Structure 1
Amino acid sequence: MVNVSEHELVPDHTLLDDPERVEEVLEEYNVKRTDLPKIKRSDPALPDEAEPGDVIRIERDSRTTDRAVVYRLVVE
C-alpha cells in the first residue's frame, strides 16, 4: 500500500504537540482554536498520532513567499 503522506506533492504536516506553541499561534493570529480551518482525522496526509482537537502545521511551497505556513484543527 502507498503511504500518501510521503508523496513529493503532499506538503509537510506536523503535529503541534506543545500546548504553549499552539497558544502562541492562536495569539499571533488573534483566533480561537475553533476558528482555525478544519482537517478531517481521516485525511491520509495527517500524522498517525493526530487526534481530534489537535492543531496541525502545514508547510507548502509558494511562488510568492517561498514557503507558506497554515494551521488546521483536526476534527472527526
Structure 2
Amino acid sequence: MLILSRKPDESIVIGENIIVKVISVDRGSVKLGFEAPPNTLILRAELKEAIVFENKKASVDVTQDTLSTIGKHIKH
C-alpha cells in the first residue's frame, strides 16, 4: 500500500487519466474529488462489498427447480 500525505487542493494522479483531489479536511473527515473517464466505475468500498455479498447470496439461492423453470422459458 502506498501512503501519501496531501493537503486541500492537492491531487494524486493514478495511471494516465484518474485524478484524486483533496477537496477539504474537517474534523477527521476527508472529502475527495475524482476525475476519471466516464466508463470508470468508482464505488465506496462498503458498497462494493455489499454488492459482492448480495451477488454471492443470490447465486447460492438458485435451486435446481429454479433452473428448470428458467430453462422452460428459454427458446432453443
Can you rank 1, 2 by relative contact order in percent (Cα under 8 Å, 6 or more apart) and just name the one with the largest value? 1
Assign the value -4500, calculated as helix-only ellipticity at 222 nm (-39500 (n - 2.57) for each DSSP H run of 4 or more, over all residues; to 500), to the correct structure from 1, 2. 1
Where is distance in nm of label points 7 Å out along Cα→Cβ at positions 8 and 56 largest, in which of 1, 2? 2
Distance in nm of label points 7 Å out along Cα→Cβ at positions 16 and 32 gets 2.3 when computed on, of labels 1, 2, structure 2
Here FRET efficiency 1/(1 + (r/R0)^6) of positions 40 and 64 (r between Cβ atoms, R0 = 25 Å, to 0.05) was calculated and came to 0.05; which of the structures 1, 2 was it taken from? 2
Matching task: 16.6 is the computed value of Kirkwood radius over Cα pairs in Å. Pick the structure from 1, 2. 2
Using mean count of other Cβ atoms within 10 Å over residues 24-31 as the calculated read-out, with 11.6 as its value, let me know the right label among 1, 2. 1
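Rule-based calculations on the coordinates, nothing more; no lab input. This one's a predicted model, so the numbers in the text were calculated from it and none came from an experiment. Cβ atoms are built from the backbone, for glycine too; each structure is taken alone.
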